[in-house]
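What follows are several structures.
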Structure I
Amino acid sequence: MPGMDAQQLADLTARARRLAVPGRRRILGLAGAPGAGKSTLAEELVAGLDGLAALVPMDGFHLAQAELTRLGRAGRKGAPDTFDAAGYAALLARLRAPEPGTVVYAPAFDRSLEEPVAGAIPVAPDVPLVITEGNYLLHDEGPWAAVLPLLDEAWFLEPDDGSRVSRLIRRHVRFGKEPAEAERWVRESDEANARLVARGRDRAHLVVRPA
């Protein structure tokens, strides 16, 4: 997570490690607004857990661009209704109780294509901890309400809004948007989603702020 010091990361890794008990499957969720650093922290936790954790992002359940266009929702990509929330909850339920010897395959999201990619993430049955990250893990409307009960812990990432928004604009530019378009998208779409995400903050087990 951008802005996090080494001690804070070590403390969070130790907390995640306590969930990674061989012989049983647990799920840790990282929630937060767009640009909060969820994927960065998730990747650092997985790296620090030495093979005890697998990362399954929520973004693999984005609806395809063609479907968003059909629904008239392409301009609000990233809003709660632009994901297959029920499919995501069903995958988490399957991950909580893996069949012995069976690899579970999860979808990924390719930012260069802006499309989900099915079957891209293998989760071996003997991995004790699955880390999942996304905007709406704490959302309590519609099929999203099924997600939080499937998590053993949920952390809410809360960086400074100014640095978060700047980082988000830079990310959009890096993946192909012109600067003015990136700023408009963040202002009109990402920040609308951020306000909705913030409503779930108090349902988290832990609020994480950069040290």
Structure II
Amino acid sequence: MTEHTPTPALVTEHPERIPGYTYGTAQAAVSPLTLEDLDRLKAAVWLTADDEEALREAAEILADQADDMVTAYRARLGLQPWLGGYSGHPDGTPNPGYGAATKPRFDRWIIDACTRPLDRDWLNYQHEIGLRHTRARKNTTDHADSLDHIPMRYLLAFTAVVIATAPTYLAAKGASAEHVRRMHSAFTKSVMLHVTVWTRPYVDAANW
């Protein structure tokens, strides 16, 4: 399996200091997926070596914008009160402590989506992220008072926001229109690959 090479300055930016960020550790769940499954998913989303290079370039542009990106995503979620309980209290009122705890991990995901090698550690942590959206592990990492399950329909639907807003950030430092198009295409494939793996805890093996 071809793996893209991580950007050292970004990957080693002390992610171990982020509470609950268990990438590459024994605390992450063990994914039931195989590396062959991952190869097939990469082929399905058409993630190429050129895309992997474009993702590394995107990481350099997005590194200092990740926090702004996540802030914008959450602002969009905040406009939809029926989604409030998933990051707030069960009654929909804000839960600032929970938001503050999860945000650094979400910020880090922007960079990970562009830099992490697609290997067993990647599979395991994506499965962990998926579990943290479901009743299996929602709220447990941060001991949060919040709704205990994010329906898969919202996980999938909100992916469109992440993908559709990316060009604005990719263009923020003067990249040409063609360069932005190339990076956005690669980012789209990466996001779809991540979210697809996140859905595995929602569905039994036969149906997934």
With FRET efficiency 1/(1 + (r/R0)^6) of positions 92 and 196 (r between Cβ atoms, R0 = 25 Å, to 0.05) computed per structure, which member of I, II shows the largest figure?
I
Matching 3.3 (distance in nm of label points 7 Å out along Cα→Cβ at positions 148 and 164, computed) against labels I, II points to structure II
Ranked by distance in nm of label points 7 Å out along Cα→Cβ at positions 28 and 156, which of I, II sits at the highest value?
II
Looking just at distance in nm of label points 7 Å out along Cα→Cβ at positions 76 and 108, which of the labels I, II belongs to the structure with the highest value?
I
For distance in nm of label points 7 Å out along Cα→Cβ at positions 20 and 188 computed as 3.1, the structure of I, II it came from:
II
2.5 is what came out when distance in nm of label points 7 Å out along Cα→Cβ at positions 100 and 140 was calculated for one structure; which of I, II is it?
II
Looking at structures I, II, which one was helix-only ellipticity at 222 nm (-39500 (n - 2.57) for each DSSP H run of 4 or more, over all residues; to 500) calculated from, given that it came out as -18000?
II
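Each value in this text was obtained by applying a stated rule to the coordinates, not by laboratory testing. What you are looking at is a predicted structure, and each value in this text was computed from that prediction instead of being measured. Cβ atoms are built from the backbone, for glycine too; each structure is taken alone.
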